[in-house]
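These are the structures, in structure tokens.
Nothing in this text is a laboratory measurement; each read-out follows from the coordinates by a stated rule. Here the structure is a predicted model, which means the values were calculated and not measured. Cβ atoms are built from the backbone, for glycine too; each structure is taken alone.
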Structure P
Amino acid sequence: MYPNLYFFLKDTFGVEPWAWTKYINSFGFFVAIAFVAAAFILTRELKRKERLQLLFPVEETVVVGKPATTGELISNAIFGFLIGYKLLGIFFSNEGLPPQEYIFSSKGSLLGGVVLAVLFAWLRYREKSRQKLAKPEERKVRVWPHERVGDIIVLAAIFGFAGAKVFDNLENWDRFIQNPVENLLSPSGLTFYGGLICATVAILWYARKKKISIRHLVDSAAPALMIAYAIGRIGCQVSGDGDWGVPNSAYVTTSEGKAMLAQPGDFDKAVEQHKAIFASEFGEDDIPHISTKAPSFLPVWMVAYPYAHNVNEEGFRIAGCEGDYCTALPVPAYPTPFYETVMCGILFFILMFLRRKITIPGQIFAMYLVMNGVERFFIEKIRVNTKYDIWGFHPTQAELISSLLVIVGAALYFWVKKLPAPAKK
């Protein structure tokens with residue numbers, strides 16, 4: 001496990017890396033790559049539809065040659081202050097706090113904030129001064145849908161994070177009511193479907209406002225969403241953020257944090273020895289587990305991963321390990337993030353192949369909903385998640401939402417056939 005870049009460099013090259021590499025977290029790194037990949041695929045798809053004359057530009061009136069307004073200077077200064085206060089604060093802090101905790105705390109560098117506030121305001125002032133005309137004038141410009149990808153990605157990031165936090169706290173209500181403020185501001189605890197739903201609503205509103213064909217937009221976004229999810233799950237696997245599966249009782253973890261084939265009774269001994277660890281994750285009820293021995297042609301970690309040095313620091317202390325991130329799970333778990341990366345990677349290529357074969361707008365997105373729902377529903381069967389009690393059934397939040405996505409996706413697939421094609425202009 002590599003909670004951040006520091007541990008990766010140290011393990012790979014056997015040298016003591018620079019201290020600042022501790023602040024490049026594995027999960028955040030892959031999430032950033034996921035956003036870049038999504039933006040790239042979405043841009044390509046929108047351009048393809050523009051060439052096919054399925055999407056068109058919108059004419060907008062802009063004023064050029066105006067000097068920077070007071071509001072623009074203030075907003076840029078505030079943004080610069082926040083960046084400097086936190087970013088420079090992390091690099092020069094002696095608090096010893098993890099980056100996530102530091103960002104969501106009140107701590108920061110006042111000097112760094114002031115310096116970047118002045119710099120950002122000055123850069124905005126200089127940019128506007130270079131464009132200044134003796135008499136500002138109105139100009140009409142044509143903006144193509146692919147030129148709005150930056151705005152779409154920002155909306156997805158903001159509303160996606162907010163939705164992921166809200167749905168996570170709804171799923172873990174007992175934890176939330178104990179400390180609402182800390183749970184809302186904590187960087188940990190994110191639910192994918194919450195982010196997907198809220199980000200989708202925000203982007204649909206934006207598309208309608210900017211007169212972008214919603215059906216063509218969501219079709220373009222479908223493969224982008226799939227590959228972004230696949231890459232994001234790499235971050236979950238590499239950092240060990242808790243999104244693992246149930247224990248694989250065919251193996252136990254050694255004191256050095258390695259998976260070892262279990263002998264009869266070893267699983268019960270591990271549960272008894274680490275009773276507090278299992279109780280904190282599963283409660284006092286029976287511990288869910290599945291016994292699967294790895295086939296000879298597969299490495300053991302593909303079915304039993306101990307998540308040694310995980311970023312959540314869950315499990316027992318690894319013998320001989322010093323410092324942070326020195327824990328491993330007592331019983332190896334199924335690496336469900338790895339499974340999802342593989343499955344969603346395959347589904348991405350399927351969507352990319354079908355997007356040229358299926359021409360009815362909206363059907364590619366409908367297929368994405370069905371594929372994503374089916375994949376997530378079945379992976380939930382071996383994942384660790386909070387379960388609800390509904391009329392004797394015990395589904396997880398993800399199972400409920402994924403089932404709904406399959407139903408909505410199937411209905412949407414046939415409904416869009418009856419709709420008239422988006423008007424060409």
Structure Q
Amino acid sequence: MSVTIKDIEAARQRLRSIILPTPMIADSRLTGEIGAEAHLKAESLQKGGSFKIRGAFNKISQLTDEEKSRGVVAASAGNHAQGVALAARLNDIKATIVLPEFAPLTKVNATRGFGAEVVLHGATFDEAIAHSRELQEKHGYTYVHAFDDEQVIAGQGTIGVEIVESLPEVTTVVVPIGGGGLISGIATAVKILKPNARVVGVQAENAAWANPSLQAGRVVDAEIKPTIADGIAIKHPSELTLSILREHVDEIVEVSEEEIARAIFFCVQNNRLVVEGAGAAGLAALLAKKIKTTSDDVVCAVLCGGNIDANLLTRVLEQVLVRQGRYVMFRVLVLDRPGMLAGLLNCVASTSANVIEVFHRRAMWLAPLGYVGIEMLLEVRDERHAREVHKHLEDAGYHVEREGEVDWEE
């Protein structure tokens with residue numbers, strides 16, 4: 001048995017009064033970047049902040065009264081937790097959710113806010129799954145898997161139907177891959193409704209099982225490394241999702257942490273959308289030119305989630321600004337006398353650079369007696385402007401060192 005278009009259409013009927021009709025956004029800036037007509041399916045604006053309510057509600061709404069009476073349990077990297085919690089609340093049943101101990105606080109609090117009991121266990125999604133199975137065995141809960149379930153996949157497939165309906169000329173659909181449930185559902189729908197359209201999956205380099213598994217012809221575990229795309233940091237798929245990928249997905253590419261960060265920044269800067277790392281993975285692949293397109297292509301990237309921790313979002317935006325040359329840090333040594341800092345800042349102001357932060361350093365720099373080290377974080381227009389500011393300060397008699405020009409190893 002596998003997922004059919006009838007399953008997906010039936011799920012759509014169940015979800016009709018439950019989910020939000022998420023917009024399809026034409027992105028002219030992305031169109032210019034990739035040379036093909038580009039659109040974004042903003043599932044990050046869905047109830048619960050991601051697509052997960054679709055599969056979770058489709059599954060839970062079909063449980064028997066006996067299964068509902070026992071309550072449900074699930075394990076999640078974060079978004080499935082909120083989907084299950086919300087779906088359980090809408091069906092007036094108890095939900096217990098196991099999240100990894102280091103799950104983003106935003107997702108933990110949101111899950112509790114939907115009325116679920118949250119259990120933090122394990123360092124990874126797989127350890128959380130193992131503990132959730134223990135709780136299922138101990139308490140008799142009904143299990144709701146994040147992706148190894150045909151009803152869940154059918155719910156996610158409703159996104160594919162919406163894409164084809166709202167963008168009938170689509171030629172390429174780009175979808176992030178975690179455990180494979182989302183792309184399994186979307187690919188099933190797209191390949192039936194639009195057989196000539198390409199479906200391209202995207203994984204984080206630091207959690208990539210898809211290509212190794214497809215090449216080996218069996219499930220191969222990913223070597224999980226730290227990633228800002230925590231929502232798709234899944235060690236392996238299920239046999240079910242792997243088989244659907246093999247049948248319906250045309251290509252799978254991988255993106256780096258820096259590429260994901262740039263995509264998050266791109267969404268905020270150009271579309272006023274807050275998107276998490278997993279949600280930005282498909283866009284990251286397009287911006288990095290890892291998916292070939294032509295001027296005749298009509299591309300849709302699915303932004304599958306927007307549940308990013310505010311602190312992480314701030315760090316991502318700042319790092320991208322640094323990499324783009326918009327933020328620069330200069331170190332200057334000046335005499336420790338009244339007025340020296342004011343003179344330095346006036347010199348900076350004359351270049352139209354904006355001072356974000358200023359730090360005095362004595363002991364940390366081992367500055368010579370009578371001198372003080374000053375670090376300035378400046379906002380500039382671009383890299384060219386940064387170099388102009390640097391030169392202007394040097395011409396004014398300051399010896400300036402620039403920090404952050406060497407990339408950190410990932």
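What the table shows:
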| quantity | calculated |
| --- | --- |
| helix-only ellipticity at 222 nm (-39500 (n - 2.57) for each DSSP H run of 4 or more, over all residues; to 500) derived as -13000 - corresponding label from P, Q | Q |
| Given 1.7 for distance in nm of label points 7 Å out along Cα→Cβ at positions 147 and 243, calculated: source structure among P, Q | Q |
| Label whose coordinates, when Cα extents along the principal axes in Å, for residues 291-370 alone is calculated, return 64, 29, 18 (choices P, Q) | Q |
| Label whose coordinates, when mean projected area of the Cα convex hull in nm² is calculated, return 22.8 (choices P, Q) | Q |
| Which entry (P, Q) yields the derived value 24.2 for mean count of other Cβ atoms within 10 Å over residues 203-210 | Q |
| Comparison of P, Q - label where mean count of other Cβ atoms within 10 Å over residues 43-50 is highest | Q |
